[in-house]
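Just so it is clear, none of the values below were taken in a lab; they were calculated from the coordinates. All values reported here derive from a predicted model rather than from experimental measurement. Cβ atoms are built from the backbone, for glycine too; each structure is taken alone.
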Structure 1
Amino acid sequence: MNAARLEDMIRHEPENTYLDFKMIEYNKEQNPSFLKDVLTMANANIEGEWFIIIGVKLFPDGEREIAGVPSLTDAATYQQLVADNIENELSISYESFCIDDKQIGVFTISQCGDRPFMMKKDSGSLRKGDIWIRKGTSQRRADGKDLDRMIAGKLAGTYFEGEISARFSDSKKDFISLPFAKKLLYPSEEKHAEILKAIELKKRESREPSVHELSLSKIAGQLALGEFNYKPIEVLEKDATTVKKDYEKNDLYYLYETRACKFNLELLNEGDQYLEDVSVEISIPRMDGLNLAEQVHTNPSGSLAMIASGPDIRTLKYPKILLGDDQYKIMVCIGDLRHHIPSTVFPVPLRIVFTSALAGFTIPVRSRIFAKNVQTWIDKELKIVVEG
């Protein structure tokens, strides 16, 4: 695993089937606990690698303390412990990793295709022949269904070995050209200009001599005021200071629904077998001049009939956008990927807006494909070219 991905996992991911955090190293008295943790992960119903992070305390609210480890026990000590006590053979490494100027330890468990793994002999509360499994953050003894799955997997004995292509739905290629948004004029800016004009007209009107009968110029002024005609200057001046907030929804709808580029991705399984339980992680860099909608924005000026009909179905299906320090991340579950049939990645196209500052730039869009029958994951990189 590359360092950036590992750091991201340590800082942001919760404990789950393939990830566990420990504040301190396992000592000799904790050998049974260590063996149980390795055993449960190796038998878990996912493929890839599993990680036990040493020197990090995870709190119930998701916050974490990176305490570090003063010195790491030799990896060979743990590897020998696993070899002496767990059957069948698996791979386990223990390496140092530096984060926030602190050393932490990272156990990586891999090559676990030869399930079920079981105890060779007694150790603490563990008994010879014990088979344990991890689901989420819980550990339990494997039951009959778990064993059937493991044996079936061993009999099938094949990981996906075909090719997967990722591409943009519109271009059918791994790149696409999109324009930047020209001359953005937000509804709040238009309304602000109208309010200032109304204030100017009212002030000019107040300076004119009072007459009982309306002159033609005064009638024309009132017509120009429109909706602001009956608002006093003090109210309009206040409106001018709050218009940005008052029209926030209008601005978001304008930006992401009328001026944004909308795009989708698709995967094509070019192999001869299904890709099972597929999920995709998409990463797009966060940078000045690039705005990615976090939801579908409905028109706040819609008709009563539209409002009464309930929320736009697109808002319910728009993928969840996670904001990292320097990346937008989108995780989508697709299900089984049949061979030779393109599958759309997002139920609703993403909305993205580029400003002129990015004209001529190439934006990387990285996709990481996970599946039950893929040993690790599949990385694909696509590109958005912002038209100059």
Structure 2
Amino acid sequence: RAALEEAGRLTDETLRAQRRLELLIKLAPALFALKGPHSEEFRTALTEAEHLARTVGTGQQLFAVTWGLFMHEGSTRKFQRAKVRAEELVALGRRLNDDDLLLEGYHHRFGVAFVLGELPSCLSITGEAISRYDPARHHRFADVFMGHDSGVCAHGLHSFCLGSTGQFAQARQSIEAALALAERLQHPFSNAYSHYTAAYSFYILADPEATRQHAEAMLRVARKYEFVQPIQHATFLLGSALAEGADPAGGLKMMESVWDTGQADKRTELFSAAIFARGLINAGRHGDALALVNKMLAESGEPHVGCYMPEIWRLKGELLLHASPGDRAEAERCLRTALSASERQGALLLQLRAATSLARLLGESGAREQAHALLQPVLGAFTEGFTHPDLLAATRLLKELP
């Protein structure tokens, strides 16, 4: 602060602005660590820095400032604004003709696409990032920007999107690519992150044992290096695996311990909420599950936006049916919203879940032909993974319908 005041006393206007910009960029990491990227102090400093960078700064300085503003928007759940900032980072990398910064721009852009549930976009951008990635050139940014390696992240989110779009075999290959790259890099946080994305992807693939193994591996790394947030995230994922497998009550307790203290990952909050809601349902706590999904929907605003938003709507429909079996109108509305949201997002697996739930409701209401016509083309879009529980459930229901 004293240095900023001293810079303000410089008589040359351009030199004064340049010096103030340099100091604000140096101040930002301290504000990030002490106040958090969500803080008003962090935003205020970077907003001034952005103005200065656009007038007297270099392209590299503007990239650093824009990255900080991207982090602020993401941490305050303003994901559409974060998307704009990520697009600015990509444009800056191109304008500067800097392939290394361009890749980091892609890193942030595919991250936002993932959070927003824009699966085709995320698949495309992660694919582009994977093709451009060179560990010798790009790994150095792991400790400059997001704390983890961009190549590991690209493979990891690519696997999640592949699984969500029904490309199960390729999803497994991408999981292995992320894990192998992290192992070669010997970068602890990237190693923990590779197990994080693997655990989430295996949850999508309905493999609770693999989810458990990778959550435990992430927990070991996080505890060894005292990564506070990853410890919480790994604990939640381990709980999700146990809740789906060997220890439903113990798994739910682990998830609850993380959720109730607000330590769940905000970037994947809807996904985590859906997992937690399933645990509550399996424990017979349908009222708590309905309260949770209602809270998520109230906070989200846009019904079609957000990773796993379609599943939140589907769960609400199912929970309303459980609470009032005779009152089907609102439940059907929720299930149709889930279906349209999943179709818009390109989330074929969630589309199948929504179609199965809606087809079951229609069939029980006497509209069996309509139910068959709804479910058959969605199930027919799959070319693999026919032993996945969601595909098995849809196949059984389809056989019961005319």
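Among candidates 1, 2, the computation of mean count of other Cβ atoms within 10 Å over residues 237-244 that gave 14.5 used structure 1.
A value of 8.8 was derived for mean projected area of the Cα convex hull in nm², for residues 85-244 alone; which structure in 1, 2 was it taken from? Going label by label, the one that fits is 2.
Looking at distance in nm of label points 7 Å out along Cα→Cβ at positions 117 and 181 over structures 1, 2, structure 1 comes out largest.
Tell me which structure, out of 1, 2, gives 23.0, 84 once Rg and Dmax of the Cα atoms in Å is calculated. Going label by label, the one that fits is 2.
Among 1, 2, considering only relative contact order in percent (Cα under 8 Å, 6 or more apart), which has the greatest calculated value?
1
Name the one structure among 1, 2 that FRET efficiency 1/(1 + (r/R0)^6) of positions 141 and 349 (r between Cβ atoms, R0 = 30 Å, to 0.05) of 0.40 was derived from. Considering all the candidates, the number was obtained from 2.
In this comparison of 1, 2, the computed figure -25500 for helix-only ellipticity at 222 nm (-39500 (n - 2.57) for each DSSP H run of 4 or more, over all residues; to 500) is attributed to 2. Highest-scoring entry among 1, 2, by FRET efficiency 1/(1 + (r/R0)^6) of positions 37 and 165 (r between Cβ atoms, R0 = 30 Å, to 0.05), is 2. With respect to mean count of other Cβ atoms within 10 Å over residues 77-84, the largest value across structures 1, 2 is given by 2.
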